[in-house]
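Trainee: Listed after this line are the structures, all set down as structure tokens.
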Structure P
Amino acid sequence: MCLIVLVGAFAPRIGIVLLWLFTNQLTQAFQDFWVGLLGFVFLPFTTLIYAIVYQPVVGVDGFGWLLVGIGFVIDVANWVGGSRSRDRDRSGN
């Protein structure tokens, strides 16, 4: 699990694939395949963190939601940063 978290910190989609291949965390956290797939495509950090902090009986609680929120902020920052970079490249600066 530590290796998955370490890889996920730099490449969340690879971390999700490793989590899917070697554990059953994703199937426990996401009962619907499409929710996990959409998270993989659009919010990889949020999806990875949610799957890691999910507990089968309890779900996500307390500190886990804080971590999921941090993952969401990282995902949004990646979207905004990529948008700004594309805009800057188009303007020639």
Structure Q
Amino acid sequence: MLTIGALILTPTFSAGQVLYTAATTSATDITTAESPEGTATVVILNGATPVASGDPATWSEGVNEVTITVTMPGAGGEVGVYRVDVTKT
């Protein structure tokens, strides 16, 4: 699951989709990323700034690149990387 406040992700979130866009006029939005089973390690970066899942991300004017890296546990350590370009106007 991936949510950024009440922002609408385009396209709608799907685990197979890796690139999204969203628009906001807010200065911040709560960013949440969770694995389906809650066992993966999730790292959220707003540009180069780490954001804990459930904490607000602060937006600059223009496009803000949010990168979410999900690492599954186990020997394979499968990694998924998602990106959301949040445009603040």
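Trainee: For structures P, Q, calculate relative contact order in percent (Cα under 8 Å, 6 or more apart) and state which one comes out highest.
Mentor: Details: P: 22; Q: 32.
Comparing P, Q, the top value of relative contact order in percent (Cα under 8 Å, 6 or more apart) belongs to Q.
Trainee: Work out which structure the value 14.0 belongs to, where Kirkwood radius over Cα pairs in Å was derived from one of P, Q. Show your work: numbers first, answer last.
Mentor: Details: P: 14.0; Q: 13.1.
Among P, Q, the structure yielding 14.0 for Kirkwood radius over Cα pairs in Å is P.
Trainee: Among P, Q, considering only mean count of other Cβ atoms within 10 Å over residues 46-53, which has the greatest calculated value? Could the numbers behind the result be given before it?
Mentor: Numbers: P: 24.8; Q: 13.6.
Once mean count of other Cβ atoms within 10 Å over residues 46-53 is tallied for P, Q, the winner is P.
Trainee: Here is a further query. Tell me which structure, out of P, Q, gives -25000 once helix-only ellipticity at 222 nm (-39500 (n - 2.57) for each DSSP H run of 4 or more, over all residues; to 500) is calculated.
Mentor: Among P, Q, the structure yielding -25000 for helix-only ellipticity at 222 nm (-39500 (n - 2.57) for each DSSP H run of 4 or more, over all residues; to 500) is P.
Each reported figure results from applying straightforward, stated rules to the coordinates on display, with no laboratory input. What you see is a predicted model, and the numbers here were worked out from it, not measured in a lab. Cβ atoms are built from the backbone, for glycine too; each structure is taken alone.
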